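Alright, structures below, take your time with them.
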Structure I
Amino acid sequence: MPTAPTILSDVPGPFAWSVFHERHPKLIQQVLDALPYGPVERAALEQLLTESTTGVLEPLDESAHDHQQWLEWGEGLFGRPWGEAPFLWAESYFYRRLLEATGYFRPGTWHGIDPFAPFKNAELAGPAVDDELAALRDLPSLSAEKRSEVLLSSSLWGNRADLSFQLTASAGDARSPALIADDSPLLRQALTAANNPRVCVIADNAGRELLPDLVLVDHLLTGGLASEVVLYVKPAPYYVSDATTADVLATVERLRTAPEQEAELIGRRLWQAMNSGTLVVRTHEFFCAPLPFHDMPADLRAELSTATITILKGDLNYRRLVGDQLWDATTPFAERAGHFPSPVAALRTLKSDVIVGLDGPVVAGLDTTGEPWRTSGKYGLIQVHTRA
């Protein structure tokens, strides 16, 4: 089986290093500014920052409910510098430790309080979302095929290219030139060929990214492309903006109470779909695990195996799907995604170094630009493996 170097964060300069030494310090400060945490929580957050940038990996306190689980996941890692742990593992552990520092899991004042909620709430209530909701008025005028195209594209790009642009762009423009792999015809073929297609969607971010995801889910259900959609979200706050059940409910409510008629109708249909069971919101502890999907537990594997296709949203899910390693970019997507328990489609804006499934000339052209195309968020892909 082909392999590639596992991504670490121990060398100054590359993207993984910058996450720990540039992004995380800013994040910790934002969390401290966003909520009035007391001295205990503030000291724990500052200690986490010091440990994760200059210290060694310390295990969770024995009182933590998942202390033993993390000891097993981190066997051989504790006591070593953070940068020597696989980047996927270390980044995941950082967010678990952040929740521990803020008291999210501990009985007390801050139990169950999402430290990232102020960021999510501000985005969902902001004027950009007002514009997105207003843009939905144009949906009914589009053909079913055009609607599928623009909603898939807006779900892919999330907050980079907003829904209003997608709806007003010409057919040629909606497919951005920054889309460097496009298997969307395979996705549509998989859905239209199935009887009573059951679609699983593994969500990524809340806010302006979850909104077009839910609009896409509504389109799948009302357009006959899915008889049932199962939307998987995180069981706890994770990676700053990752969607939880609370975020789904807030986004549906934002749609349902919108002054724009089309947005309100979509919100009401999503509410009713949840009532009837054609839209099911689910979660699993594994979605906050520091492991690739190759290692998913049997119960989750069994759930996903019944899907006509599973749509994975975002960068983290892509890393977990193909392996957070420095693969040759032309490595076939099917080779890295074939282990997944159902046919799978990845919708991803590139924000990390991992990439597979590209054509050689595309890679060569991107490499000549001199820009950090793997991490800039400028490029996106739709990759599908159907097992056919």
Structure II
Amino acid sequence: MTTATTRTLRTTPQSRDGETTARDSPHAANASLPSLTGLRWVAALLVFGLHVSNFGYFGGTGGRIAFWGFGAGATGVSFFFILSGFVLTWSARPHDRAPAFWRRRIARIYPVHLVTVALAFLLAITLERNAQPTPKQAMANVLLLHSWWRPWWQTLNPVSWSLACEAFFYASFPLLLLLLRRLGARGSAALGGLALVAMAVLSRADAHHWWTYALYSFPAARLPEFVLGAVSARLVQLGRWRGPGLEASLALAIIGYFLVPQVPLGYSATMCTIIGFTLLIPAAANADLQGLPSIWRSRRMVRLGELSFAFYMVHLLVLRAGTHLLGVKPHFGALTASIVTATVFALALGLSWVLYEAVECPARRLLLRRRRPAPAPARQEPQPAAND
């Protein structure tokens, strides 16, 4: 994106008090942000690394190094939630209607979800170590409702709990967007502050077990992260974002990531990374808008980012299938574990390419294909009356 475009974003009409008006700049709505696509891959890779560590491929020192590097990988899901709020707000159409928005989101995630649910069910009935879901659990998973009931949150394909959260975000988004457009820059920033406060309260409640079930997978508890992403996108659109640059934001995100082992497991980990992630995403967006250097928008990173959703959805199924051959927590030596991990990674990446090219893209085109309007009926001449 050229600097001239950035200047256009900053010259949107202003109200009397100097605030940018709530009307979106058309350049902001249409600007491509490839760095955000590249960053999606990094988040998916963090989750993959966490699961490799959990499956115990590495033993001894290798296991400790794997846990040090990827023990906080679950925060990659938090990054996805913030990024989702940012991207949906950034790309929102000025006069879009909620049903059209929901249709596009269903076309985006549901085909891959259904295919991976089918694969997970196949593994459940063929492999000994996988529990078979009840009909109610399977239906809740298919409908993306399972994360609302903690005992079911990892039914079938365990990573799909985050899709249940996303489904709730999508349902809420039209109302959130309407609110952001009416609040303006200052009101949006205040809403972001409230979201941070809500996260702090929820983190304390989860750490002290104020509720029966943990809040980590509860969709309503993860909504503030989505709101923060939406708020930051709105402020960038209005030319009112004042965060640090890409390098400083990345440093804060990395520091927060390695602080995660210092807090209780679960929801509290999101408080370590929320500031860094919330700053990193708009910083990467601004780097694209201003034409500043960004390693995240290289052709290879963008391509991997395009595959990241399918990779996220299929990688744990590959790991689960691997336990049938490798056993549970085999604790290999460093060389063997590296070869096994590289093999699993290659299989998951290959399957994600198949899912993207053969399921995600064709299904989206099919579901979003515009129907041709029915031809207008031929105008009939009035028939003469019987007595004419």
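Bear in mind that the values in this text are calculations on the coordinates, not laboratory data. All values reported here derive from a predicted model rather than from experimental measurement. Cβ atoms are built from the backbone, for glycine too; each structure is taken alone.
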From the coordinates of one of I, II, percent of Cα pairs over 38 Å apart came out at 23; that one is structure II
Computing semi-axes √(5λ) of the Cα gyration tensor in Å, for residues 122-313 alone for each of I, II, the value 31, 21, 18 comes from structure II
Note: relative contact order in percent (Cα under 8 Å, 6 or more apart) at 17, derived from one of structures I, II, originates from structure I
Candidates I, II; helix-only ellipticity at 222 nm (-39500 (n - 2.57) for each DSSP H run of 4 or more, over all residues; to 500) computed = -13000; producing structure is I
Output 1.8 (distance in nm of label points 7 Å out along Cα→Cβ at positions 34 and 66, calculated) maps, among I, II, to structure I
